[in-house]
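Once you scroll down, you'll see the structures, which are given as structure tokens.
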Structure I
Amino acid sequence: MTDSLRPAPHDDDYPAPHDDAAVTPEEDDAPWSEEDDDRTDETLAWLRRKRRAHRRAKGRETAVLVYTVLIAVAGYGSSFVVSFLHGLEDGSGYADAARDLRAAMPPLFALLALGTAVLAARDALWRGPVVVPGPAVGWLLAQPVRRGKVLRPWFWLSAGLALVVGVPAGVAGAAILRVTGLAPLGTAVLAALPAAVCLPLLAVALGMAVERRPAAARAVRRWTAPAVLLLAALVAQSVLAVNGHRSPAVEQVELWSGPWGWAGQPLVDAVGGSAPAWPAAVALLAAATAAAVLAAYRDAALVPTARLRERAATATTVSSVAWSLELRAAKLAIMDAGGGTPVRQVRLRAPRGRLGRHLVVAWRDALTLLRTPGRLGKAALWTASGAAVAGLGADLGGERRWVGLVIGLLLGYLAVGALAEPARLETDDVRRAAWAPYRFRTLMLHHGIVPALLGALLGLLAAVPYAVAGHAWALLLLPLCAPPFTGAALVSAARGPARTQLLFLGGGSPVGGPGPFIYVAWYAAGPLLALTALTLGLAPVLHHATGSAVTQAATVCVLLTALLLLLAAHMSDRLMRH
């Protein structure tokens with residue numbers, strides 16, 4: 001039973017195990033117990049010695065990476081820092097921001113805290129706080145060692161990394177309060193400290209609960225969509241608060257409904273808000289954090305080995321394909337480990353007759369969306385967010401109009417991209433196209449029918465509030481954005497494997513080579529073309545909605561759609577040849 005842990009003949013610094021010849025068959029079949037055969041300390045000591053050279057090499061690689069990041073930040077970010085400092089000296093432009101921040105503080109803080117919780121819970125579906133390397137899972141946990149001593153250091157590492165992110169974020173938030181004049185720096189730092197320390201630890205504890213318990217993982221998958229709707233409601237409440245429509249009763253409910261509100265009460269009080277009982281809220285937050293961390297500490301040693309093996313394999317796959325810039329493969333690995341998208345058993349009558357042969361792809365795509373309604377809900381959410389952001393930027397005017405338009409169009413592309421998932425699944429393995437009665441390029445173009453139609457319908461619904469407000473042109477232009485976005489999604493789907501050799505094209509210069517920019521231009525060719533052309537085409541309409549501007553924008557949408565569909569067909573042919 002202990003042969004696998006016996007040291008080599010030259011390892012004289014470890015005690016020799018007991019003589020196996022003296023072990024009876026009954027004792028050999030007995031379950032392992034810590035009192036009789038605990039080899040945890042000597043096994044971990046042996047591993048530390050064997051890993052010493054590897055850790056030194058990894059430390060050098062990390063040092064080089066940190067150095068590169070620091071040089072990049074210093075080189076490219078110094079001008080922004082200087083501009084920011086000059087703005088501080090002027091002391092202008094922050095009065096409106098301070099007023100808006102004070103008004104939106106309760107829902108905005110709840111939004112950030114709940115968003116962090118959702119991210120931690122979703123991350124725990126495939127990774128979680130305890131992710132042991134594959135060799136350690138495959139060999140170390142099978143030996144007579146204490147699981148807690150092997151697994152809990154990984155939990156503490158995750159907790160420490162969470163604090164490394166959370167504490168600087170709290171300091172940055174305090175600096176924002178100081179810059180906007182809402183609170184002195186010392187007061188702001190002390191007010192942000194409970195949130196900066198407790199919320200990251202609570203997120204790690206939540207991830208540990210999801211990783212440990214399959215029932216919690218199923219609950220996360222079931223409640224992710226309602227949680228996203230709740231986050232959207234908090235965004236809407238923040239916008240309404242900035243525009244002067246506050247609800248003190250709802251804000252008090254948010255401040256006392258859980259840790260997301262308890263952590264924000266010191267900050268609300270520091271900026272002059274209504275949170276007189278913030279010491280009690282901080283005490284509740286500290287008690288909840290201590291209880292959650294203690295429960296997570298216990299759970300860290302109880303994660304089943306089979307689940308650890310699955311997570312180790314997924315983490316290895318994601319890491320390898322991410323370094324090779326195969327982001328699609330990383331997404332598929334994460335989705336597969338997280339249980340995938342919930343599927344409903346829905347039937348849809350197949351098209352018949354001569355026309356049915358040409359509608360079979362659209363029928364399959366529509367059936368896929370009906371069976372996975374989460375994609376349609378995601379598309380609707382992205383569409384509403386994009387329309388709201390574009391409208392907000394137009395109301396603010398100036399440079400914000402351009403920023404709002406670009407972000408709104410990007411969200412619109414994400415909406416149509418969620419509907420075009422069947423096209424991406426088709427190109428993940430082109431052998432699946434063997435069922436189709438026509439060429440691969442035609443198959444890919446047929447995959448654009450459902451995203452274009454549903455995207456146009458969602459755009460029409462998003463344009464109704466603008467039409468009611470007197471902007472009737474939105475009823476035409478917002479639906480017309482869906483076809484070019486569909487073409488961009490098809491181009492991205494037919495792009496093929498990552499061409500990392502593009503990263504090394506071009507000569508050197510003091511600011512680096514053009515290779516990374518060439519790679520980004522190839523990788524995001526479809527979205528870049530769509531966003532650039534639509535931004536230039538729609539910007540005049542937002543400024544002056546004349547008939548000629550609307551006609552020009554509609555023409556841009558039609559021509560851009562044709563260009564992107566031709567590019568998608570060409571890339572589909574190229575993908576099949578390779």
Structure II
Amino acid sequence: MQHVTAPEQASWPQDASREHPSEVAPITTLDELAEHASYSLVESLQCDPNATEDGVDHAPRQVFSGHYVPVNPTPIPNPEYVAHSKTLFRELGLDDSLARSADFMALFSGDLTRVPHPMRKVGWACGYALSIYGNEFYQQCPFQTGNGYGDGRAVSVLEAVLNGKRREMQLKGGGRTPYCRGADGRAVLRSSVREFLAQEHMHALGVPTSRSLSLYVSKTEQVQRPWYSEGSHSEDPDILVQNPVAISTRVAPSFIRVGQLELFARRARKQEHPRAMEELEQLVLHLIDREYSGEIDPALGTGEKIVRLARLFRGRLTSLIANWIRVGYCQGNFNSDNCAAGGFTLDYGPFGFCDAFDPAFQPWTGGGQHFAFLNQPAAAERNFHSFCSALQPLLESDHTRLKQLIDIERGFSSAMQSELEQMWAAKLGLSDFNEPLVRELLSLMAHTPVDYTLFFRELSAIPDDITPLKNSFYTEADGTGPVRNSMVATDPEGMNKRWTEWLAQWHSLIDSGTGDATPRSREDIARQMKRTNPKYSLREWFVVPAYQQAMNGDYSRVHELQDVMTQPYDEQSSVVEEKYYRLKPAQYFGAGGWSHYSCSS
């Protein structure tokens with residue numbers, strides 16, 4: 001069972017955080033990077049037979065078969081450097097100077113015309129199905145068939161083996177593909193800054209995630225998007241605003257989604273074309289090769305590989321969700337097409353980090369309660385059901401392994417509960433999960449209410465009384481504050497009494513050392529808790545000023561946030577602490593674009 005107590009313990013076999021940068025000289029030119037190109041997907045899987053060879057394929061259409069469509073990305077004109085991840089560059093063996101070099105900038109802002117051999121001058125996009133809470137939907141497909149849904153503005157442009165690990169590099173905002181459903185295929189700078197910062201922050205938190213390579217913005221191209229007027233508390237955007245377009249490059253071992261497996265399983269079940277079952281099997285085996293090769297013996301038969309895949313994905317997915325809750329992250333829209341089959345966080349659109357703790361926290365106005373913060377384990381279970389259902393057609397003639405697959409699916413709930421119990425125990429510095437203690441704590445946190453990140457960081461110092469914990473409370477002593485419906489307002493003395501009793505019970509448990517093989521001092525427990533409970537999290541009200549300044553050509557705040565949020569467990573300078581370790585200001589509660597937002601990007 002994977003353990004999630006501290007960032008260095010977060011388990012993901014192909015996470016770059018577990019690698020050591022190569023001792024060889026870093027790659028300083030695109031020609032040197034080209035030597036590492038290796039395109040496993042396009043070389044081992046099936047191309048859409050109706051595709052064009054030159055990748056000029058930018059209008060919505062149905063794709064009936066094949067695993068990918070060759071597509072030329074649409075470059076952003078006059079690209080300008082915004083940021084790159086020094087951490088990821090180091091892990092991949094790239095020199096920082098590459099990020100500002102003309103040919104590197106051209107490639108990762110969408111211009112493949114000048115790439116050196118053996119890099120390919122055409123990218124690729126993939127189709128997938130959409131399931132919402134385990135129910136397949138077709139309405140989002142313009143043809144009402146499901147054959148027009150997929151990577152509408154994401155174009156992969158490179159696969160490379162760097163420092164012994166295969167990585168796929170995908171442009172987000174790279175223009176229209178056959179799956180664009182009539183949209184413009186662009187991403188705006190606002191959402192690109194959010195995703196760029198979030199991916200590297202999550203990696204630094206020890207949470208499995210896709211990564212951020214680079215971010216470029218066009219100095220001339222803009223698009224209109226719905227957004228919120230100044231001071232708006234509207235749930236939905238109320239104005240149209242001009243936004244500069246940008247391209248961010250995200251990196252992962254692969255971008256295979258649960259929704260992709262669903263699409264090919266649906267075609268196989270319905271026998272939509274003669275090679276449908278074969279294409280499903282090819283995709284599953286390719287997933288194993290890309291994401292699980294170190295854990296599944298290639299000599300095994302397909303049936304046994306599938307069973308092991310399901311068990312491994314269950315372990316990764318349950319660990320991932322426990323990690324999300326550990327750091328206060330809410331995905332917001334955890335459909336199957338936003339669920340990476342490699343078991344990591346993917347697609348930072350309607351995400352958010354908790355400010356005032358609320359079990360029903362949901363940053364996206366269109367997300368519904370089924371994707372709310374503490375409902376994420378249930379949403380993950382529905383995605384795992386979709387995953388297992390997609391594998392079943394390959395086991396129909398193997399009743400023994402089909403039963404094993406069904407048993408693995410049925411065991412999701414207990415596996416999820418085990419991960420959550422370990423996580424809560426770790427956040428509280430306990431060796432064993434204590435259900436009554438956690439239940440009372442969650443009630444107190446919600447009814448006070450408290451800031452999720454600040455509370456657990458303050459608790460990590462193991463205070464003698466509740467006074468330091470009140471630094472995380474969103475209510476004043478008289479029960480007033482920016483968050484309404486607080487029990488402190490109606491019974492402040494009663495709430496103080498409950499908090500004091502809870503803290504005394506917690507002290508008793510950590511001092512007793514129940515379950516510890518060797519006794520731990522409070523100092524040791526505090527150190528462990530501070531490795532589990534971050535000091536800094538990427539609040540939306542930190543990000544808004546950064547992208548607002550960036551839209552005026554000032555990227556300094558983006559870089560500042562990048563520096564702070566890639567050291568989330570560290571004690572940083574007093575200036576940083578004053579700026580980023582504090583309660584959310586009252587004026588941002590309920591403000592559109594600061595507390596909630598649509599998925600417009």
Structure III
Amino acid sequence: MRRRLITVWGVLIGIALFLVYRGYPSDLDSWVEDRVYQRQGFADSRIVLIGIDDESIRSLGQWPWPRSVHAELLDRISSGHPTVVAFDLTFQVPSSSPDADATWVESVSQAGNVVLPTYGTFGSSQKRGVVQALTLADPFNALREVAAAVGHINVMTDQDQVVRRSLLRFDYKGRSVNHFAWEIYRLYTVQLQRSEPSGGTRTPTPPPLDEFGRFVIPFTGTPGQYEMFSYSSVLHGDIPADYFADKIVMIGPYTASLQDNYATPLDHHTLMFGVEIHANIVQALLENNFKKAVEWYWTALLLLVAGAAAYGMFRLVHPVYSLLMLAVTAALLLAGGKWLYDLGLLVPIGYPLMFLGAFYLAALLLRYFYEWTERRRVTEIFGRYVAPQVVNQILTTGKDGLKLGGVRRTLTVMFVDIRGFTSLSESSEPEEIVSIVNEYLDLAARCVFRYEGTLDKFIGDAAMAIFNAPLEQEDHAFKAVQAAMAIQKGAAELESKWKTRLNREITFGIGIHTGPTVFGNIGSRTRMDYTAIGDTVNTAARLENRAEPGRILLSEAVYMQVEGRVAVSRPGFYQLKGKEQEIVAYEVEGLL
């Protein structure tokens with residue numbers, strides 16, 4: 001099992017390392033990032049949203065509105081001296097009203113702090129490095145010239161359609177296009193420097209990027225968490241202009257009908273509007289709340305450490321305790337990942353967690369497979385020697401019921417031998433002899449199994465059976481006598497059959513003795529037999545040799561165990577081969 005477990009470990013760890021190296025995303029990493037790492041915080045009061053919501057559309061009419069409406073809104077906001085005003089609305093081409101466009105351009109120019117959006121389109125695949133755009137949807141020329149900054153509003157979703165990362169910049173025909181939120185933050189920093197009496201300088205710090213120029217968005221707010229005013233209410237003067245003083249004011253769609261909403265880590269079900277996503281990024285930049293994804297080799301190292309620990313746990317420990325240790329290890333990985341995330345490091349632990357789970361299942365399956373094969377092996381081995389119910393008991397009780405090796409115990413040993421076999425062999429065909437022997441020995445095996453005995457071995461035309469092994473049995477001597485009498489009865493039927501065919505008598509002689517015996521797997525390292533040895537075995541064999549054809553001979557030790565339940569003849573004294581003293585034995589007459 002150990003070799004198989006190492007092989008499975010190597011295969012799983014190799015697959016996981018390859019996936020980590022290639023940078024394939026893990027759904028589990030996304031789940032951990034969403035449910036464990038990301039935490040809702042407090043929305044920055046410096047950021048105010050103005051939403052183009054259903055109420056505004058009902059109040060101001062069908063969208064899109066004349067650009068003079070945006071100019072009026074901007075003029076009203078600007079009178080309150082906000083630091084930055086950002087429109088999450090595209091103005092790619094001039095409208096059908098040149099006067100409205102001119103009014104809009106004039107308002108943007110007068111404000112001097114307006115950030116406008118652009119939008120890029122990309123090919124189906126990108127190489128690592130700076131991303132190249134195929135097209136760019138800039139504001140129309142007159143508007144772009146008066147804007148304080150232009151930034152892209154491309155929202156990027158993962159395969160599960162959740163926004164977790166964004167592109168800091170991309171190139172278009174040699175021009176570098178920064179993110180909308182980055183331009184808002186940069187302009188906000190510049191405006192603060194101008195307002196500081198000391199005239200100090202601040203250099204905006206960009207977030208750490210991955211190989212494709214993306215950065216992690218540490219969401220703080222959930223949908224609806226940032227302070228938002230309806231576009232129409234601001235336009236109609238319901239909100240005092242000075243409320244926007246020194247604020248970052250962001251204007252954008254705030255209704256599902258404009259189709260600018262996305263799932264985010266903090267809430268997969270309630271969609272967040274694009275302007276809110278940009279607000280989250282601006283807040284992260286303001287707070288210098290950056291998350292750097294570690295290089296792949298640190299994840300690989302974590303994977304190897306977790307894998308080594310898993311191998312030790314799952315190889316040596318019981319599955320129940322292994323499961324507990326798996327849960328503890330997973331909890332430590334999650335807690336450690338959260339701690340590092342709060343420090344600014346994003347450590348993907350999805351593949352280490354998946355490896356732990358997969359390896360635990362593999363180790364569990366291997367353990368059960370090993371136990372199944374062992375159970376099958378035991379069944380095959382002992383199924384040849386003992387009754388099915390004894391095999392089941394061995395498998396149920398396990399090591400406590402079956403101790404292999406040399407075990408000393410009082411056993412009852414029975415020998416059964418076919419009488420007249422030698423002369424039969426001389427006068428009959430080999431095939432006929434084999435048929436006779438098989439039929440008689442099959443009868444002996446069935447009777448032994450019926451009374452829960454263990455068929456030790458066949459010795460030519462003889463059979464040896466033991467009772468009270470491998471499992472302890474109550475009244476094993478009486479069971480042996482019952483088995484012998486069953487053999488005696490069955491042999492009588494076979495005797496008449498073969499007498500008719502061969503015109504000669506074929507019957508059994510049976511000897512039974514009980515006493516201390518050593519039993520177990522006995523032999524060499526390369527060849528072992530499950531058997532019993534000792535003087536008790538020899539005595540039973542000698543008794544069988546002295547038994548008359550068709551008769552059962554019991555030792556005195558056996559008779560003392562079955563007295564009162566078995567009818568016997570008067571005791572006789574027998575001189576057994578290899579024994580100096582005669583022993584007392586009884587012939588069985590029947591059951592009482």
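Since every read-out is calculated from the coordinates, none of them should be taken as a lab result. Computed from a prediction, not measured in an experiment: that's the story for all the values here.
Assuming -11500 is helix-only ellipticity at 222 nm (-39500 (n - 2.57) for each DSSP H run of 4 or more, over all residues; to 500) as calculated from a single structure, say which of I, II, III it is.
Answer for the origin of the read-out: II.
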statement: Computing volume of the Cα convex hull per residue in Å³ for each of I, II, III, the value 272 comes from structure III
